[in-house]
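Heads up, there are several structures right after this.
Here, each number is a calculation from the coordinates, and none is a lab measurement. Everything quoted here is computed from the prediction, not taken from an experiment. Cβ atoms are built from the backbone, for glycine too; each structure is taken alone.
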Structure 1
Amino acid sequence: MNWFGYAVGASILYGLHQIFTKIASKGIGDGVGGFIVEATAATTIGLYLLWLKFGGEWNQPISSEGVFYSVLTGICVGVGTLFFFLLFQKGGPLSSVPMILAGGASLMALAGIVFFKEPAYAPRILGIVLSLAGLFLLKYSPK
C-alpha cells in the first residue's frame with residue numbers, strides 16, 4: 001500500500017477516535033479515560049511489535065534522537081487526549097474537532113515549510129490561512 005492508503009486509514013481511525021472520546025467523556029473522568037485510551041494504544045502497538053518479531057519482518061531501528069522525539073510525541077498525545085476529554089466534558093461539540101485539528105494541521109504545514117524546507121505553494125498557504133480562520137471562527141460560533 002502506498003502512503004495515501006495509510007493516510008485514509010489514519011483519517012478514518014482518528015475520526016472514530018474523537019467520536020468514541022465524545023461518547024466516553026460522558027461516563028468517565030478525563031484522567032481515567034485518557035489513561036485507558038493511551039494504555040490501549042500502547043497495548044495495540046505492543047501486539048504489533050510482537051507480530052513483527054515473531055511473524056512478520058522485524059525492521060525497528062532505534063536511536064537516542066528517535067527515543068527523545070517519541071517521548072515528546074507521547075507527551076503531546078497524552079495531554080491532547082486529556083484536552084479532548086475536558087473539551088467534551090465541558091460541553092464542546094464534536095463538530096468543533098475538525099477545526100481544532102485544522103489548527104494543528106496549520107502548525108504542521110508551517111513547520112514543514114519553515115523547518116523542513118517543504119515548498120510553500122499558494123494552495124498550501126491558503127489552506128493554512130483557512131484552517132486558522134476556521135479555528136478562530138470556532139471561538140465565536142454559538143453553542
Structure 2
Amino acid sequence: MTNGFLGFDHLDVRVPSLAAVEAFYDLLMPALGLTEKTFSFVDAAGDWHDATPEGAYNTVEFSERPRPEDRGRFIGFIEDRDMRVVRTRIAFLVATRDDVLAFERRLHEFGAREIEREANFAAYPAVFFSDPGGTRLEIIARRGG
C-alpha cells in the first residue's frame with residue numbers, strides 16, 4: 001500500500017478512551033506509512049511531556065520518518081475522557097483503487113466497525129468505516145488506478 005499523505009503537518013484526534021482504539025491504530029497507521037510510534041503524557045494544564053518514568057501515557061503519535069533527522073508528518077491520538085466521538089470524518093488518501101480495495105479487505109483484521117464501500121465506487125473509490133471507539137474514517141483514492 002502506498003503512503004499518500006500530502007499537505008499537512010499533523011493532526012490531533014481526541015478520543016474518549018485510548019485503550020479502546022490503540023490496537024486498531026497500531027495496525028492501521030503503519031499500513032498508511034506512519035511507522036514511528038511515540039508515547040506522551042498531556043497533563044491537566046495541556047502541557048506535553050514524555051511518558052512518565054512509570055511508563056504512563058495518554059497520547060500516542062504515529063509519524064512518518066522520511067529522513068532519520070526528520071520527525072515527518074504525524075497523527076496523534078489523545079485521550080480525553082470528556083470528549084465525545086468525533087463526528088467529522090477523517091479521510092486517508094491512497095494512490096489507487098486497488099489500494100482502497102486492499103484496505104477494505106484488511107479492515108476487519110484491524111478491528112474496524114461499520115465498513116461500507118461507496119455506492120458509486122467507480123466514480124468515488126472510497127471505503128467508509130469507524131474505529132472501535134466510533135470515530136468515522138475513510139480510505140479514498142482520488143487519482144490514478
Structure 3
Amino acid sequence: MTIGTGSYSPSSGFWLIRAYNRYFNVIVDGVPVTQTINTFNFVDAGNPNVVFSIVVDPDFYFWNTNKRTMDRVISESYYIVLPSFTQIPMPFSLTYYYSVAAGQQTLAFLPFGLGFTTEHVFPMELAGSPYWADGTEN
C-alpha cells in the first residue's frame with residue numbers, strides 16, 4: 001500500500017459514521033475522474049503519462065454502521081509516471097464539509113491539497129432496503 005501524507009479537516013481524529021456518509025468527492029479541475037468500485041483514477045491534464053489513484057478503504061466504502069476516524073478512510077493515494085508502474089506517494093487533503101454538488105455533508109479528496117474547485121461526486125454503497133424496520137413486519 002502506498003499512501004501520501006494526509007491533512008484532515010476538521011481533524012485526523014474526527015469520527016465518521018459510515019451510514020451517514022453517502023458520497024465521496026474527488027476535487028480536481030480539467031480532467032474526468034473514473035471509478036472502479038472503491039478506487040478513483042484521473043490523468044494529469046498536462047501529461048497523460050501521469051496517472052493518479054485514490055483507494056478508499058473497503059471497510060469504509062462499503063455500507064455499514066461502523067465508525068472510523070478520518071485518518072483511516074483513505075488506504076492508498078499515489079501516482080505513477082508511465083511507462084514505469086512505480087507508485088509515488090501522493091499527499092492529499094481530506095475534508096468533511098457541506099457539498100453543494102452533493103446536497104449534503106460529504107467527504108472531499110483534494111490531491112496535493114491544491115485549491116481545485118470542480119467536484120466529481122460519487123455515490124457510495126447504500127444500505128439494503130429496508131434497513132430500518134418500519135414496524136409493519138411481523
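Of the structures labelled 1, 2, 3, which one yields 2.4 when distance in nm of label points 7 Å out along Cα→Cβ at positions 77 and 93 is computed from its coordinates? Traced to structure 2.
With helix-only ellipticity at 222 nm (-39500 (n - 2.57) for each DSSP H run of 4 or more, over all residues; to 500) coming out at -27000, pick the structure among 1, 2, 3 it was computed from. Considering all the candidates, the number was obtained from 1.
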